[in-house]
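Just so it is clear, none of the values below were taken in a lab; they were calculated from the coordinates. What you see is a predicted model, and the numbers here were worked out from it, not measured in a lab. Cβ atoms are built from the backbone, for glycine too; each structure is taken alone.
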Structure 1
């Protein structure tokens, strides 16, 4: 039996998040036949325009679940082999011994050993993962830069390896998913964005979901405020930004309702087959971009409570925008939450992000969304933060 929603707890958590410092946040939670939507705060700090739960939003690395689903569909059709070396398909992008060692599965679960390209494409971030040594200057310099995915991939491939192919823990890297985009284009003969739209987004009826074609978010949306760990004060609006810097790894625009529908259908075996879903849910240990070690499947990340009840989904952040969407493995509920501020944590003396009341508010929201009026808790609070 599905535990009823707790509208009071959900609303209170959003209000807490706004009071704690988020300009605005909005969400949808589904439990059986019940649906709750809520929004708190403003979409524009200058005008006071309120956020609403139907806004379109940049959802960051949640895009990876869509890309992974499209790849698994091609696996089902025999065009891609999960354990086939990527060099078989893209020898010019991943040449030689590395191309023979790195498989499609390793790209999907971040065990390829390929480095993240972002610190090489954005010079002021080249100290990453040493956050204290980074500066946000490159964000302004590249607001309208049109990157080519193959150029970004080469930056990641040419950088020092961060692990051996297939070794664990893996290291989360957007290079992996840009390569998967090139793989989709190679085997289908169309841009990866078109393949994902035609085979994943459209059949699922996700009318508010699309890849951007220019730096703007079309339709009702919020401004997106980036703080970069207190180095941008006040936070700056990056809602107008060319998203070619992440492509099919993290550029998708969606709504919280569409995210709930997508993950509900995915976990029900309606987007990929049950056997493909089982592959997506085979996890390995991966070091996230926050430096924590998480369980990661093929484009899916689990949250597990103390009673072994599993939720599957993904989090995502881009400049100024963040989101998290999860669905219960048994199909009993889904939730998605979006916020219009990122990197709100200040750094401590060791260069690590300090705890912030916003984190507590989001954890409270995840708890209320996952468990309604029951008393379960996720494995860790960190697991609930967008990756």
Structure 2
């Protein structure tokens, strides 16, 4: 084989290899968007963003995953508390500052955006995130993000997880949030959200968890929440919610955890909340609830926790509590209850603190009647 022929073949192979490499690499537009995204962040300890170099962002870029067919960026998963070997080797959790660049919105095939638990990322959530048509998971928990939830968040028709907890997000819940037809997990706890919960939040028919504790929400609990058949975990505690507890919540078939403590709720405890055999954790403490405790417990009642302390409940402790299959933690302290404490389980193992500061309760574990 002549030198010219050999040289031609070598050159041809090099061209083919270059073409194959280019075909396997991410698109230039995605590559540029990721570099802009990186430029807005600073992670000084672990060096994970140092891996974001080279022409192919689909290979060995920490936290970046591409669709194997289209080579478009599909996932960005950057979690500051991780079991990844990089974190284990460093012996520390991550700390990242900077902001979330609007350039992330150019990644129009993105399905997952997780920038979580970095503690120092600030600024606002780019409003253009609502324009990402394929986004399924938006998880920005554990940062210092401020500003408001994007007004058009409801356009994310495929979104299943919205987790913005443990930030400094303010403003109202945008009305469009009720249009997230695929949403299963809503986590907005520990922010500075104000205003009322949308009255038509019951449109979120796929939702199984709604956690909004530790905000500054006002208004009443929407009756439409009871229409969410799959809702198993509802936490509205530590807000400024007023009004009564909707009786419809007691008939929810899947609800197992209900935390409404530390609000300004009034009225009576709906009978259904204590009669519902599916509810396992019920915390209504630190409100202004009144009336008698419903005498509706039976052999199907199974509670790991009932906390009704710091209310204005009156009357006696229901004797039917002794018929419950299981009562773990029970706290009836700081009310206006009166009369003898029933005997038997669970009362024979509860401490005096469960009944303290009532008007005239007596019997074990308090003073004899």
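Below, the figures for the structure above:
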read-out	value
At a computed -0.77, -1.31 (log10 I(q)/I(0) by the Debye sum over Cα atoms at q = 0.13, 0.19 Å⁻¹, for residues 67-242 alone), which of 1, 2	1
Computed 55, 21, 18 for semi-axes √(5λ) of the Cα gyration tensor in Å - originating structure among 1, 2	2
When distance in nm of label points 7 Å out along Cα→Cβ at positions 91 and 139 is computed for each of 1, 2, the largest belongs to	1
Of the structures 1, 2, the one that -3500 was derived from, the read-out being helix-only ellipticity at 222 nm (-39500 (n - 2.57) for each DSSP H run of 4 or more, over all residues; to 500)	2
When distance in nm of label points 7 Å out along Cα→Cβ at positions 155 and 179 is computed for each of 1, 2, the largest belongs to	1
Structure from which 25, 20, 9 was derived, semi-axes √(5λ) of the Cα gyration tensor in Å, for residues 123-194 alone, options 1, 2	1
Source structure (of 1, 2) for relative contact order in percent (Cα under 8 Å, 6 or more apart), computed value 7	2
Comparison of 1, 2 by mean count of other Cβ atoms within 10 Å over residues 219-226 - largest value held by	1
